[in-house]
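Undergrad: Pasting the structures here.
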Structure 1
Amino acid sequence: MIRPPAVAGMFYAGSAAELREEIRECFLSPLGPGRLPESVSNGKRSLRGLMCPHAGYRYSGAAAAHAYARLAEDGAPETVILLGPNHRAIGAPIAILSRGSFKTPLGEVPIDATAAEAIKAQAPMVRDDENAHAPEHSLEVQLPFLQTVAPQARIVPIVFGRVYYDRETLEELKALGAVLAELLGDPAHHRLLLASTDLMHYVPRDEAYRMDEYVLQAVRAVDGERLLEEVFRRDISMCGVMSTAAMLFALRQLGITQGEVLCHYTSGDVPGGDTRHVVGYAACAFHAPA
């Protein structure tokens, strides 16, 4: 199957030429890296995980550009396992697409069927479900950036529709993290995890910064359980908490104990943004220990 774009022309430009220019502006934005990415063929390839936002490019594109600039500098991966929220909670609680491709105005991004099937075989909580992916934007908005800095990369798309925290959920996310860690640790393949999430939603800017910091402290510590505890105890409206926790559990399995916050701002910091009702955006990177 070819999954067509659901938010082209809304979250990002609908034509290839306009989209390339929009991505260029994200990299050059004062809130972005301030430079165009330089893809390195012989990079260190130590990057194992990224956390990246998924709002419209006008708002979160500069933050996303920080993450993809780091990916370009590290060296393009063979496969990016994309983890994100299923905002409408349609379909399976943890839904994957294991065959086909995703289409954007820049072309098609193929799914790594071998990696997807390996995840399904070892993680029975992950199920194929086209309906869960059809309208969801959290992974789609990553793809034009990925096509820009790593055009040959394949993807494994997984979305989480159930946002809940109890012992059973915790163990399920840890079990999934162990499966993902095994795929990342395979020396025969260069794979990367990317968790798609925005942070605090629709509060004044100062409050967003304060609440986002609880999230970022857990992310820096690569502590999935602490992230879940903070988000649910403090009622932090982080839409991708489940996907991010799963990534952190996987990275911990690989011995990664420190994350790097590359960028953090809110929609109220974007020119013309409303500072009374903002959304927080951050980009974070996780490298294998030296």
Structure 2
Amino acid sequence: MYKNEGLSQKVVKTFQNIIYSYFKQYGREFPFRKEISPYNVVISEMMLQQTQTNRVAEKFQQFIRAFPDFQALANAPFNDVLKAWQGLGYNRRAVALKAIAEKVISEFDGVLPADVEVLKTFPQIGHNTASSIVAFAFNIPTFFVEVNIRRVYIYFFFPGKSSVRDNLIIPIVRKTLDRSNVRKWYYALMDYGVMLKKTHPELTKKSAHYRKQSKFKGSTREIRGNILKLLLENKSLMESELIKKLKINPELLSEILSLLIKEGFIKQEDNQYSIA
């Protein structure tokens, strides 16, 4: 139909009906979809960056119990925030979340701005995350593409195509957006995309932006996570103790420790390393 008629009103309505029909029957339920507030949306969207929704669902509830609002998170010791974050990986997001909370309190009187461009000035918030925050927290029309949404549009509007770029998808996202309920529409798109991942796994590779994720096991990312975990458990450790516990090349450990210090994760005092 799209090939013959383009993005006619009939095509848009048919597309929306297909997506909503699936969502009505198979839509997923998560705590972060029920407990909607600007703060909760920021937490969940930062957690969902490169982490599966099922893992996020459990950690999200634990995190907001420990830090229920921007003020509590801004005031919390970094050590406590990092400890609450353990299990989600990509610990830079925990650093960014605390910095975001501090910025909201100090620069915006505790009120999250409902503006994509303003949010993009916040730590580790790019266009997609800023757009999703505004859409989910405020139900305001925004336009973005993430992996599941991308899969849906490639399936419906680019059949048989490969190396599909997001700049070709975004104009269709704009024209097909349900502006009467932005939040529900994006939830429905994402859930349909998750279904397509199972039934049409090849769709992901048809995007020009597809990149195969590097292995976690044995990676520098895994070693970084293990160092932080050990320091959270032991308060402080000497470099020789870390070498023994991690069974790691001393030169590689030294490089990673230097980076963690530079990034503000840890500190060094008299050859003792601890969380910053």
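Undergrad: Using Cα extents along the principal axes in Å, for residues 48-119 alone as the calculated read-out, with 31, 30, 26 as its value, let me know the right label among 1, 2.
TA: So the calculation was done on 1.
Undergrad: Kindly point out which one of 1, 2 the value 16 was derived from, the read-out being relative contact order in percent (Cα under 8 Å, 6 or more apart).
TA: Structure 2 accounts for this read-out.
Undergrad: helix-only ellipticity at 222 nm (-39500 (n - 2.57) for each DSSP H run of 4 or more, over all residues; to 500) was computed and gave -11500; which structure, 1, 2, did it come from?
TA: Here the read-out was taken from 1.
Undergrad: Taking Cα Rg over 2.2 N^0.38 Å for each of 1, 2, which is largest?
TA: Looking at the calculated values, the largest one is 2.
Bear in mind these aren't lab numbers, they're just calculated from the coordinates by the rules spelled out. All of these numbers come straight from a predicted model, not from anything done at the bench.
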